[in-house]
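Engineer: Next up: some structures, all given as structure tokens.
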Structure 1
Amino acid sequence: MPLTKPAKRHFPMPWKHFSHAKLEQEYSPSTCVDDIMIYIQQYIDDSKAAKEHLQHHANLDFGDKRCQGLDYFPGLPNMPLVIYIHGGYWQELSKDESCFMAPSLNAKGYHLVVIDYTLAPQASIHTMIKQCCQAITWIKQQKWPLDAKQIILSGSSAGAHLAACVLGAAAREQHGLTRDTFNQAILFSGIYDLRPLINTYVNAPLKLDTTQAETFSPGLKSSHHFPPCKLVWGDHETSEFKRQSQHYGNLLLADDIPCECLQIPGRNHFDVVYELASLIAH
């Protein structure tokens, strides 16, 4: 029999019936907080404090000069490694504001790596995914004193999307990754279907068309061979961000991937990632 192209996964599209104003509101996480800069400043301050007080190796070159490399915070010998991919709608922030969880992870003995990637419009989402995979392949080649069988992949918002794409690459054994690269994943407030972003302000630097949005939407692809996942979001988030995580969780379960969906009381899109250390399964 001739091979047929796998059917595209069904991801509901309630946003098709939104007004433009409603669509932009639903995909603007800052509409659920009084002042986004309070949280951005907290990222900056807490990341600066982490680097001042913890042993770390900054700006390690994983082979792509277009970004700042990665930062490594060593943990205890033979303990798990957490790899974190930052958010910022693929166009803002960097690893430098994104190592604020290092103290809580190091306190439990975990190693932490925070990956940098080139932002839009200087880079496409395709390039960002390849950079994240390249960084993780480089990490696997290092002789760091950690348990290489316990690598936890995490990301927040756009970083959760990139992390899901990295999981897909590992499942398909692409870009130097293998199906046993990760033993679990924790994804915060991600976007797993990019199609609703096409006609919003978010797409101005991304310049996604429908074909590209579908290609880079992990929610439209198989999740077979993924590790166990936790999909996490804050109580104070838009209904679309909550729906995206909930439905993606349903798709993971449909593919027989152990998956837990968690809405964290009192948290929002920007501070829910502070729960990372408490969510790691032993």
Structure 2
Amino acid sequence: MQINGRVLVVAGSDSSGCTGIQADVKTILALGGYAMSAVTAVTARDTLGVVDIHPIPPAFVQRQMRLALQDIGADVIHLGMLHNADLINAVADVLEELAPDAPVVLDPVAITKTGRSLLDKEGMRHLKIRLLPRTTIITPNLREGELLAGMNIHTDEERYHAAQMMLTLGAKAVLLKGGHDDQDPVVDLLATEEGGVREYSAPRLETRHMAGIGSTLSAAIACGMAQGLDVHKAVERGRTYLQACIKGAPGFGHGAGPINHGTTVVALPGF
């Protein structure tokens, strides 16, 4: 496989290998890209949930980013778990310094499926101020969308309104994911500055092995953009890849197990 597209992933490490940087790196490699990493936190977790979090000092995160950007360089920056205001500002400073024109894909990791907060209120405020105006596409799930838009999201009308509301915060595009409700099919909304709102739907897959689907989709989008796809094509290919990964889940773990990031991707649309 020829390597095409450099992605710097700035996110947390997941000891179970299901989510975070581990999922991002596997996704980017599977899609033919080259992944670098700047670890923002080390988590101790399994498929049942997060047990402990050890934050990495912001200055060390900056050092990781600078070395990657100054040596190999990046076509796209993918941002994941950024747990507080100090870290968010540190990341934003390096982006302004060394990657002012690079597209940014932001997965606003704010809360776990079990309800544990991964981003405090001050961090959310700085995320909106420092990073959203710099973001090419943001990929919140419904709960994260509620925090960003400042509203409850239950109805289809509220989804459309929330997606458009998040555009006003500065992101050029918003992919509001629908997987955290009970609807079938699962509907994601892609809102863009110039193109209105587009629906993407897929049948709901009944399985407990879906850990890391948010990280995987946003990393797939980042890889696609690094390889020259526009936002719409990157989203389409990323969703196709994610569906295949879920269907091929290996069945590991006692809780929400991993998906199969090693899914063959050669025949996927846009690749």
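Engineer: 38, 14, 11 is what came out when Cα extents along the principal axes in Å, for residues 220-259 alone was calculated for one structure; which of 1, 2 is it? Before the final figure, lay out each step's value.
Structural biologist: Values: 1: 32, 18, 11; 2: 38, 14, 11.
Structure 2 accounts for this read-out.
Engineer: Taking mean count of other Cβ atoms within 10 Å over residues 140-147 as the criterion, which structure among 1, 2 has the greatest value? Write out the running numbers ahead of the final one.
Structural biologist: Details: 1: 13.8; 2: 21.8.
Comparing 1, 2, the top value of mean count of other Cβ atoms within 10 Å over residues 140-147 belongs to 2.
Engineer: Hey, distance in nm of label points 7 Å out along Cα→Cβ at positions 228 and 244 derived from one of 1, 2 reads 2.0; which structure?
Structural biologist: Values: 1: 2.6; 2: 2.0.
The read-out comes from structure 2.
Engineer: Can you rank 1, 2 by Kirkwood radius over Cα pairs in Å, for residues 100-203 alone and just name the one with the largest value? Can you show the working numbers first?
Structural biologist: Details: 1: 14.8; 2: 13.8.
Once Kirkwood radius over Cα pairs in Å, for residues 100-203 alone is tallied for 1, 2, the winner is 1.
Engineer: For mean count of other Cβ atoms within 10 Å over residues 164-171, which structure out of 1, 2 has the highest calculated value? Mind dumping the intermediate values first?
Structural biologist: Details: 1: 24.0; 2: 18.1.
Ranking 1, 2 on mean count of other Cβ atoms within 10 Å over residues 164-171, first place is 1.
Engineer: Which structure, out of 1, 2, was Kirkwood radius over Cα pairs in Å calculated from, if the result is 18.9? Walk me through the intermediate numbers first.
Structural biologist: Working: 1: 18.9; 2: 18.2.
Here the read-out was taken from 1.
None of the figures in this text is laboratory data; all of them are computed from the coordinates on show. Keep in mind that this is a model prediction, so the values were computed, not measured. Cβ atoms are built from the backbone, for glycine too; each structure is taken alone.
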